[in-house]
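Asker: Heads up, there are several structures right after this.
Each reported figure results from applying straightforward, stated rules to the coordinates on display, with no laboratory input. This structure is a prediction, so every number in the text was calculated from the model and none was measured. Cβ atoms are built from the backbone, for glycine too; each structure is taken alone.
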Structure P
Amino acid sequence: MRIHYLQHVPFEGLAAIADWAKQHSHTLTATRWYETPTLPQQQDFDMLIIMGGPMGIYDEADYPWLRDEKTFIRQSIDAGKPVLGVCLGSQLLADVLGAKVYPNKHKEIGWFPVQFDGELSGEDLVACHWHGDTFNLPEGAVHLAQSAACKNQAYRYGDRVYGLQFHLEMTPAALEGMIAACGKELVKAEWVQDEEELRQGIHYAEATRMVLFSLLDRLEKFV
């Protein structure tokens with residue numbers, strides 16, 4: 001399978017998603033918006049993955065490529081591609097699907113419990129969060145998960161488009177990259193952990209990885 005992914009900053013890459021792709025011998029191509037970006041033709045890839053980043057979906061004045069990205073995401077959905085959006089990726093999907101994206105009441109940064117509605121996981125788990133924005137559920141989408149600080153944590157649109165506000169793909173290296181780049185955000189609050197708490201929570205990544213791989217296996221079947 002040919003997977004194309006959209007990456008917004010150097011420190012938020014595929015992480016564990018790349019491990020899954022390697023296990024399945026899938027090929028990976030990327031549009032890195034922070035470099036000289038190029039987008040593939042729809043016929044040149046089978047699955048689209050949209051990663052996270054510190055910018056907002058509404059920051060088009062500062063990041064004019066967001067307009068092209070949203071158009072490309074819409075085209076990929078309309079073409080029937082399996083699509084997965086992570087964090088900012090889930091917000092971009094929500095925006096493209098007509099839902100409002102806006103600042104959440106709380107910043108949510110750290111390892112906090114997620115309650116699932118049963119589709120992605122049969123039990124709750126602790127996942128890594130790093131976001132300040134949230135979104136309304138797109139019309140017609142199915143709500144899949146929530147946390148105490150954020151109602152809309154995951155959703156499915158149709159049968160092959162998924163948005164995840166949290167980071168099931170987190171690895172030790174990915175976490176260190178985010179701490180190094182965005183550590184200034186770690187101002188202790190009710191739903192914000194400090195560096196040490198973030199590092200101590202990495203053991204939860206084994207369980208989130210299993211849920212991620214199960215979801216990717218599901219999306220793979222649509223190719």
Structure Q
Amino acid sequence: MAELLVVRHGQASFGADNYDRLSEVGHEQSRLAGEALREAGWVPDRLVTGTLERQKETLRSMGFDAEPEQHPGFNEYDFHDLLHVRFAGQVPEAVKGERKTHFRTLRETILDWQKGGCAGAKESWSEFEARVAAALAFATDTSARRVLVISSGGVIGQLVAQALAAPKPMMMELNLQVKNSSMTRFVFSGPRFFLNEFNATPHLAPKDRAGLLTYS
């Protein structure tokens with residue numbers, strides 16, 4: 001069977017005006033992830049990213065130089081838009097800047113979105129599900145044996161939940177666990193698609209790299 005390795009982008013710029021860029025830590029996480037794959041002899045023969053800058057920067061820092069394909073289905077859901085709708089344009093400052101409050105609100109908002117809440121958002125939950133499924137079909141409709149995808153936490157959570165036929169809320173529980181630059185591996189053959197490994201960070205395992213482990 002062929003392999004689909006989905007890597008979450010490196011740490012982005014939390015709290016900055018432009019979140020969609022990697023931090024210095026994010027670039028280092030990505031570099032180490034690429035280095036670990038090459039040391040293991042795992043070299044992709046197809047590269048795919050979403051269209052977000054933090055995803056494209058991650059791939060570049062990983063050191064794989066071939067021109068990637070892009071599919072917007074691998075982009076993260078627009079949490080800022082969902083918050084704007086939920087709070088009628090008045091998002092509390094604590095949600096923007098305090099990590100604990102931010103992630104608690106993230107979980108509550110996505111669970112509500114899954115149930116049909118956040119009416120008026122740019123994207124409904126069913127539309128998110130559909131585009132992630134389309135992105136998966138795009139990435140696995142190939143003769144390539146090793147496909148590397150750079151995506152985001154919500155999409156990875158949804159792919160894992162889909163592979164396990166898990167209830168909708170499980171996507172959010174998985175999403176919150178996904179570490180920056182982590183590797184989630186699937187195997188596939190035609191329509192058959194299975195989870196093989198979730199959220200692995202062997203490149204961050206050494207003690208002297210403990211400070212590089214991040215979630216946002």
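Asker: Just checking, which of P, Q has the largest value of mean count of other Cβ atoms within 10 Å over residues 52-59?
Answerer: Q
Asker: Given that helix-only ellipticity at 222 nm (-39500 (n - 2.57) for each DSSP H run of 4 or more, over all residues; to 500), derived from a single structure, equals -8500, which label among P, Q identifies that structure?
Answerer: Answer by label: P.
Asker: Further question on the same structure: Out of P, Q, choose the structure whose coordinates give FRET efficiency 1/(1 + (r/R0)^6) of positions 156 and 188 (r between Cβ atoms, R0 = 25 Å, to 0.05) equal to 0.15 when calculated.
Answerer: Derived from P, not from the others.
Asker: Comparing P, Q, where is relative contact order in percent (Cα under 8 Å, 6 or more apart) highest?
Answerer: Structure Q gives the largest value of relative contact order in percent (Cα under 8 Å, 6 or more apart) among P, Q.
Asker: Say we calculate mean count of other Cβ atoms within 10 Å over residues 92-99 for every structure; which of P, Q gives the highest result?
Answerer: Between P, Q, the highest calculated value is found for P.
Asker: Of the structures labelled P, Q, which one yields 1.6 when distance in nm of label points 7 Å out along Cα→Cβ at positions 44 and 60 is computed from its coordinates?
Answerer: Q
Asker: Compare Rg/Rh (Cα atoms, Kirkwood Rh), for residues 116-163 alone across structures P, Q and report the one with the greatest value.
Answerer: Going through P, Q one by one, Rg/Rh (Cα atoms, Kirkwood Rh), for residues 116-163 alone is largest in Q.
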